[in-house]
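Trainee: Pasting the structures here.
Every number here is computed from the coordinates shown, using simple stated rules; none is lab data. Here the structure is a predicted model, which is why all the values come from computation and not from measurement.
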Structure I
Amino acid sequence: MKRTLATAAILVSATVPAFAHVDPMAHGSLLSGLTHPVSGLDHLLAMAAVGVWAAALGGKARIVVPCAFVAIMAAGFVAATNGLSVPFVEPMILASLVVFGLLIAAAVRLPLAAASAIVAGFAFFHGAAHGSEMGAATVTSFAIGFLAATAALHGAGYLLGQSALKIGAPFALRLAGLVTAATGALMLAA
């Protein structure tokens, strides 16, 4: 289990410098969408945090919470690509880091509907950001790419969270939550 946790952590962290926003004209819209969520620390941490919190919540939340995020993120993307100007997108994305991080750090256990509503509320802003930053990419291919990458990041976070719980290291989850919340707070203050 320790090897799984270490491997997942390395894979998640290795994606940050390996990708940047790619030119959809040169590399295709799908690749542009796939790399978008992993090219910014704010998106990367938020997506992984949703998976970690889902693992900590357990039960149906393991599936429902990440699915709520992906579904409402898609709605935010559709809204943005159809001309809806969503205010406070960047501050809300950074606030999601603080909130998700604190929920993990404090080991907050909420009913499934409440947990899903919290992640869904922030997911809309993440989706709007993707919609406003897609550049020359084609909508459908870009959306498939960033939705798949988001689901993979949720999965990586889930594996990290599940591995920490299996080896009896809930303190590792709390520490990860604190780091996520602190990162969001620092980015908000900048």
Structure II
Amino acid sequence: MTELEQYIHSYFGVSKEEVSRISDCFHLETLEKGDYFLRTEKICNKLSFHKSGLIRVYALEDGKEITQWISSKGYFLTDLSGLIFNKPTRYNIQALSDCEIYTITKQDYQNIANVIPRWHELEKLFIARCFIFLEERIFALLSMTAEERYQLLFNQQPELFNQVPLQYLASMLGITPETLSRIRKKIGKT
């Protein structure tokens, strides 16, 4: 079973035969550092599984870049408002390093239901997991101290702290770069 197949199997709980059918719809793409997966005001027409590298999801507000997420290996990548509702995105999604992603087009994604009869049930679970992930991030931003948010991110994705500019991490954590520097100094991680 490939890495993509293992992830689909564990994420959706489908049989090995169904995994094979679904994974056949994905194709491997590369993004070079600086390439865009998606630009603001465009409609996202694909869903990707992140195989390698780092990708930043960010928005521009009043001329300021706000990092919403930094994706690394093992995460799905898309803009659900475009994929599901055909709406333009507010986000830019850009490679921070050379990346490999497995991608399925919106049309192929929609056609999975013809191949896997219970796909609509599985899709609901996928979207519910996305929603829960966002709920957890919102709760962390609202209830945790800056130091607790830093520690949570460090525990979940330690590789980011040696590969991503600190201003992106600070933005993602909802703090200033200066606060991030103070936290790192206090904790002893430089």
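Trainee: Check the numbers for relative contact order in percent (Cα under 8 Å, 6 or more apart) across I, II and tell me which is largest. Walk me through the intermediate numbers first.
Mentor: Values: I: 38; II: 23.
Comparing I, II, the top value of relative contact order in percent (Cα under 8 Å, 6 or more apart) belongs to I.
Trainee: Continuing with the same structure: I, II: which one has semi-axes √(5λ) of the Cα gyration tensor in Å, as calculated, at 26, 18, 15?
Mentor: Details: I: 26, 18, 15; II: 31, 18, 16.
The read-out was computed on structure I.
Trainee: Something else about it: From I, II, which structure was helix-only ellipticity at 222 nm (-39500 (n - 2.57) for each DSSP H run of 4 or more, over all residues; to 500) = -27000 calculated on?
Mentor: Working: I: -27000; II: -14500.
Of the structures listed, the value fits I.
Trainee: Tell me which of I, II gives 27, 15, 12 when you compute semi-axes √(5λ) of the Cα gyration tensor in Å, for residues 58-169 alone.
Mentor: Numbers: I: 27, 15, 12; II: 28, 17, 15.
The value was obtained from structure I.
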